[in-house]
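Each in structure tokens, the structures are laid out below.
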Structure 1
């Protein structure tokens, strides 16, 4: 929140055009009018080439309301610091949601949210394109209903359950670890409530000594890079004699991502 306040305070010092914007709707299209002391209450109609004036003034009014509300929330939190310490990160989304939803539709079309809502945050998080790790020619083919190819039946279950639960994720998206280089975590997942990116490795051949040694080395690489199990890294396991259950996969998703 302090970051948003600092940004908004800096923008407030910028000199802007005087007046405010009146919005009307005619035949399904929004019209914008610049209202100043000289124009009267109806305002001067802004043509498309002058739309930037409307954008600036609507954005300024929205940010002024946002800043005032953030000041209120900051004062409350200072008084209730102990009570709200654990929920501090999420507490500040309240004013953004309230003010943004309170903007008329025509104004929202020209304004930009200071703190993106979940829908926008997820869309931006999922927008990155990447080159997937190739499959060997003789690798078995497992495809989810949505067409994602994975490497095992368990990864197929995990992928489809992530989709079912509405968890944003990437499959085998490259990650550069300091001191290691590029690796491909099985899943890069997003806890939307915490807005936290985590990495999920499913270790599926724990009864294979070579695989086990490689898995331990991989976990060590994560830890060396500051990514620890239970905090940044989700680990699930199975062997040929002890397969993981769908119930445990679901519980893992609920514990870390919901």
Structure 2
């Protein structure tokens, strides 16, 4: 039974709409999926109750009140004895192809990390979850959405205990996601890019929830702290630093893998037209 865990923002305004869309989509992955919502932001307990998810209200935070990544992963793995887990941002809609991809990898690999690029899409209204909600939504997102570059990493499906001890990164600030890929690579775990197999829809939103907004996430004191914990730009790996890609044909080695330097390798490859 795979476990999905997330820590939502306060359920207010547009953020409430897109988080409810995302969380309800996870409930449609199947009865064998467990959903865990963490934190005590307004609306989280109610959102968990609405889909029968587990709610963990107490999480460790830093002096700014921002949740700490190591505590989220620790509590999720203590709660669940499932061999597969997925940490995911609470604005990401998943569909059946996610479950299919994860199942395919679990049959092939005993140890791995699965990540993938997202589709940025404007979704302002609640989704009507009827018998065939996935097909029209996928079509709209593919037609009018835009594929985020490989520096945007919004879900991490992994085998239990993959990283060992995780530093106390501030959640939702820069660098922690890059470090998770870097660390998996250092531990020689297969890192799978599932972009071609998984339609992960990111519902566009503003960043007013985070201090001074977007600049706080990327340049504020928490961002600088995360960057120091990650060990510098050389360890800022992206999806393009994966070792394999998952396609309809199957699992294949990445042809241009191991560049290292994450964001820097993405920029180099972009200039080279890769």
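Computed from the coordinates by the stated procedures, all read-outs in this text should not be read as laboratory data. Bear in mind the structure is a predicted one, so any value in this text is a computation, not a measurement. Cβ atoms are built from the backbone, for glycine too; each structure is taken alone.
Name the one structure among 1, 2 that helix-only ellipticity at 222 nm (-39500 (n - 2.57) for each DSSP H run of 4 or more, over all residues; to 500) of -10000 was derived from. The read-out was computed on structure 2.
Of structures 1, 2, which gives 25.0, 82 when Rg and Dmax of the Cα atoms in Å is computed from the coordinates? The correct label is 1. For distance in nm of label points 7 Å out along Cα→Cβ at positions 172 and 188, which of the structures 1, 2 scores highest? Largest calculated value belongs to 2. For the set 1, 2, ranking by mean count of other Cβ atoms within 10 Å over residues 4-11 places 2 highest. When relative contact order in percent (Cα under 8 Å, 6 or more apart) is computed across structures 1, 2, the figure 20 traces back to 2.
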